[in-house]
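See the structures that follow.
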Structure I
Amino acid sequence: MEKPHKIDDLIENVQDLPTLPTVVSKINSMTSNPQTNASDIGKVISNDPSLSSKILKLVNSAYYGFPRKINSVTKAIVLLGFNKVKNIAVSASVVDVFKRTSGKIHFDFLQFWEHSVGTAIAAEVVSKHLCPEVIDDAFVGGLLHDVGKVVMANHIKPAAAVFANAPTAKKTFNELCTETIGYDQNHVGALLTEHWNFPDVLCQTIRHWNTPEKARTQREVVFCVHLGNVIVSALGVAAPGDFAMPQVSRDVWDELKLDEAKLEPIMNETLTGFDNASAFLELAK
C-alpha cells in the first residue's frame, strides 16, 4: 500500500476517520491565547457536562491526591494549571472517540488504554527526574503516543490483518506494519494529530517516540515518552499487537545520561503512580 503523505491521502485509505468534539479544538485554541483565564476555560468545559464530570473525577482521584474535594473545573485549573487540565480534557475526549470506534476482534482496547496510561505515568516520572520543564507534555504525549495504532487496527484493513498475525511473528506492531504495508502507526498518528490541530510538541512526539534519533525538535518530550514506553512494557504492561520487548535507544540512553541507579527510582515511582491511576483506567470502560 502506498504511504500516505498528507491527511487527504490518509482519508482515502480510512473509513470513518475519527473526529474530535469541537470543545477540544476550542480548549486548544484558548490555552494558546495569553488573554485566556481560568474562568474562561472553566465555562467552556462546564458547557460539556460529560467532559467536566470526567475531568473532576480525574482531578479528585488518588493520582493527584488533593486533601479536599475540588468541585469546579475553574478551581481545578487554578490548582493544576492550564496545561494539565487541557491535557486531561484532550485525553478524556480522545479515549471517548476511540472507545466508540473500536471493537475489532484483534484489538484489545482496554489493553491499549492500560498501556497508554502506564506510558504516560512513566514518561511523567522520567521527566520529573531528568527534564522537569516538559512534565505536562511528557504525560499527555505518553497517553496519546499510540493513537495511530487504534486508527490502523480499526480502519485500515491491511493493518488489521497484521494484528491477526502478530502473535506468531514475535515482532512489534510497527515492525510488522513497515514490512507488510510500508508505513507504521507513528506516521498515521502524526497525520491524525496534525489534522486535529494538536500542538506541535504532541505531533512531533507521536511521530518520533519510536525512532527518537530522528527527532529534530521536542527531543526531551520524545525521549521521555520513548523511555516511558520501554519502562511500562518491561513492567508487564505491553501494548496490544507487540510481541517483542522494546529496547531503549542508544541516543536516549546517552543523551539522558541513564544508568541503573537512575532507572530504579523511576521504575518504582511508575509502579506507585500506576497503582493510583484507576480513575484514568476507568475512562476506557
Structure II
Amino acid sequence: MEKFVCNRFNRKKKLGRGGFGIVYIAEDTVTKETLALKKIMVRSPKDGIEYHAIQEIRQLNELQHPNIVKFNGVFTHKFTLYLSTEYLPYELIHLFNKYPDHKLPINIVKCVMKGVLQALSYMHNSKIMHRDIKPDNVLFDKNGVPKLIDFGLSCDFPSDFGPMICQATTLNYRAPELLFSQNNYGSEIDMWSTGAMFAELLLGKPIFDAPNDIHLLSQIAKTLGTIEWSGCEKIRAYMKFSAPEGFSISTFDDKFKEFGNDALSLLKSLLVLDPSKRITADEALKHPFLSDAPDFISFE
C-alpha cells in the first residue's frame, strides 16, 4: 500500500479507524522515523475543517506528557488533512487475548491505571477533559509505556461555548449524568470512564455492556444500586432507576474480591454515582493500589 504523501511520508499500512479519521503507519523519508498518520478528509473548501479535527490538533499541540501520544505536526495535501503522531506499536485491547479469560496480570493493570491517571491528572489540572477513556484509546510505545490517544472528543472545561454535548464518551463508559443528558459537566466524567475501564481490565470483559442509554442505566442500577444523588432531580432528563429487589452491594464486592481490598477500594471510589463524590485523578494516584505500580511493561 506504499504511497507518498507530500513527497515526504511513505504511507505503509492502514492501522484502523480512529475518531473522525483513518490511521496509517508511515515512514518519514527524511528522518527515517516510523510514525502514525491520521487522515481527515476536508469535505470542501467552503465547509472547511471539522470542528473535532481542529480540537484534536489544538489539544495535541498543547498537551505534552509522557503518558500522552506525542504530536509531530499537521499538514494538508489537496483536500486532505494529516495529523502526524509518534507510532505506538502495542495495543492494550490486544493484550486481553494473550491471557486466560482475558484477565490481565495485576502488574499490567496497575501500569495502565497509573499511566492513564497520570495523563488525566495533567489534563484535568490544565482544565481539559479527554471524554473518551476506554481500552481502545490506550496504546504502548516501544518501551512499554502506556499512552492516551484519540483526542477528537477532548474539550476545555468549564466550556466557553455554552452547553456541552451529552453523547461524549463511548456508551459503555458513559457516566450516569451524561446518560441523563446533563450538559454542564466536568472532569468527573473521565473518572467514571476510568472506573469502567479499570473494572474491565480486572474482569477481562466490560462491566457494563448495553445497546442504549436506558439499558445501560438499568445495568448500573443492578450493579451499584438506585441511581440518585443530591441535586440529580435538576438534570433535565433524570429518571429514577431503582435497584432490584434484594439488591446488596456485597454482590459487587464479591465479584472483585479476588483482586484484593485495595483494587476494590479504588474501583468503588471511581464508580460513584454522585459526580461530586467521585475520586479525582490526583487523589487516585495516591491510592495504595498504585503504590507499587510500574511505569512500563515488557512486551518481550
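Check the numbers for FRET efficiency 1/(1 + (r/R0)^6) of positions 87 and 239 (r between Cβ atoms, R0 = 25 Å, to 0.05) across I, II and tell me which is largest.
Across I, II, FRET efficiency 1/(1 + (r/R0)^6) of positions 87 and 239 (r between Cβ atoms, R0 = 25 Å, to 0.05) peaks for I.
Given a value of 20.0, 66 for Rg and Dmax of the Cα atoms in Å, calculated from one of I, II, which structure does it belong to?
Matching structure: II.
Going by relative contact order in percent (Cα under 8 Å, 6 or more apart), which of structures I, II comes out largest?
Evaluating relative contact order in percent (Cα under 8 Å, 6 or more apart) on every structure, the highest lands on I.
I have -20000 for helix-only ellipticity at 222 nm (-39500 (n - 2.57) for each DSSP H run of 4 or more, over all residues; to 500), calculated from one of the structures I, II. Which structure is it?
It traces back to I.
Which structure, out of I, II, was Kirkwood radius over Cα pairs in Å, for residues 71-174 alone calculated from, if the result is 15.2?
Only structure I yields this read-out.
Values quoted throughout were computed directly from the atomic coordinates according to the rules given, and no laboratory measurement underlies them. Small disclaimer: the values here were computed from a predicted structure and weren't measured. Cβ atoms are built from the backbone, for glycine too; each structure is taken alone.
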